[in-house]
Structure 1
């Protein structure tokens, strides 16, 4: 039996490719696939406890059953397009233009527009940051972003929502993620916007790599926080 595995961030770098076919006679669970991957690429052995898993773009566990043709992915905890009016959910690779985004969403019935602009800063943990690179599991990331948008709508009386995340190299002062929420009243817009960015950082499979003058590092979150 063969299972194709998608790899991201540190795992992709360790293996040297983003897709690997695991070949074993018995591959009935995710754990079997991981064991097979470790046998083929011993350099990833030991990373299992700090990984998240998805099967067919849904979070899964080590005992989840797998079948030939499933899309299985291993990735670190997230660090923290599609367009469907009145929402705009996108992943882009060019600078995010905030003013046109707000103009597109804002309508006469809106009494509040709240914008979160996640900007790349020039330092992290006492080190000078040169730039960042973002990588994502795009099909799953877009699905999770859309689920977040729908969840926010179920919680607050908002009008329109935009969630735009950038991938690739991002320079100091540029936006990595922008969230826009419009509503008739400010409290709903504020609360929905904070919920969207806080939850996105924990659950959407997008990772960042920080580049410093003296090295580089992937920024990873907490497994329990992501799957809770």
Structure 2
């Protein structure tokens, strides 16, 4: 038999606390939904601006190695996907862009890297003309010592009249044999700056490797449809 004097009043405060918790949770949920919707709307509004800004930055970077007047196609739409390519020093996939005039190949613009800079990775962008000549190469990122090895970036090079990196412009293997794509200290054809030979050596070797790779695969690269993925054929082993 139950005790008629047993009080059950504590249940009321518990129900009140539960109602408060549920109301708070509902408010937080509504706030989260509203905030998420607002952020999604802001993203949709700013997305075209962000994409346009990124494309403009990419065009400016490409223009440093290949003037826009050199081609008449939509360069950024005429691309192929590159898997990681050891010869280019690229551990991750990248895009290679193809410049054309009147439908004919003019040049390819691609990334490369020197993994052995004095302070590590040195990113490069280069344009290789259809005749196998290197149009130009520029440094896109590096961690070389300020005031010593950073002269590889023409913006940091004290020689504004003839920055160090411009000595590669217009070079080809007919003029400078492949084995000469080293700094003069190593018996090559390219200058280096005193106190920063490692930096110059890394960029020179990486540029030579990239130019050689581009020449070897030019025919296949220009023949691929836009947005296709390039597949490098494995080298045949000698019997």
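Taken together, the values in this text are just the output of simple stated rules run on the coordinates, not laboratory data. None of the values given here were measured: they were computed from a predicted structure. Cβ atoms are built from the backbone, for glycine too; each structure is taken alone.
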If mean projected area of the Cα convex hull in nm², for residues 77-156 alone comes out at 6.1 when worked out from the coordinates, which of 1, 2 was used?
-> 2
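Can you rank 1, 2 by FRET efficiency 1/(1 + (r/R0)^6) of positions 149 and 213 (r between Cβ atoms, R0 = 30 Å, to 0.05) and just name the one with the largest value? All intermediate terms of the calculation are to be shown ahead of the outcome.
On the way: 1: 0.20; 2: 0.75.
Going through 1, 2 one by one, FRET efficiency 1/(1 + (r/R0)^6) of positions 149 and 213 (r between Cβ atoms, R0 = 30 Å, to 0.05) peaks for structure 2.
Which one of 1, 2 has helix-only ellipticity at 222 nm (-39500 (n - 2.57) for each DSSP H run of 4 or more, over all residues; to 500), as calculated from the coordinates, equal to -12500? Don't skip to the answer; put the middle values down first.
On the way: 1: -9000; 2: -12500.
Among 1, 2, the structure yielding -12500 for helix-only ellipticity at 222 nm (-39500 (n - 2.57) for each DSSP H run of 4 or more, over all residues; to 500) is 2.
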In terms of distance in nm of label points 7 Å out along Cα→Cβ at positions 45 and 133, which of structures 1, 2 is highest?
-> 2
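semi-axes √(5λ) of the Cα gyration tensor in Å was computed and gave 34, 21, 14; which structure, 1, 2, did it come from? Don't skip to the end; give the middle numbers.
Details: 1: 34, 21, 14; 2: 58, 24, 20.
Computed on structure 1.
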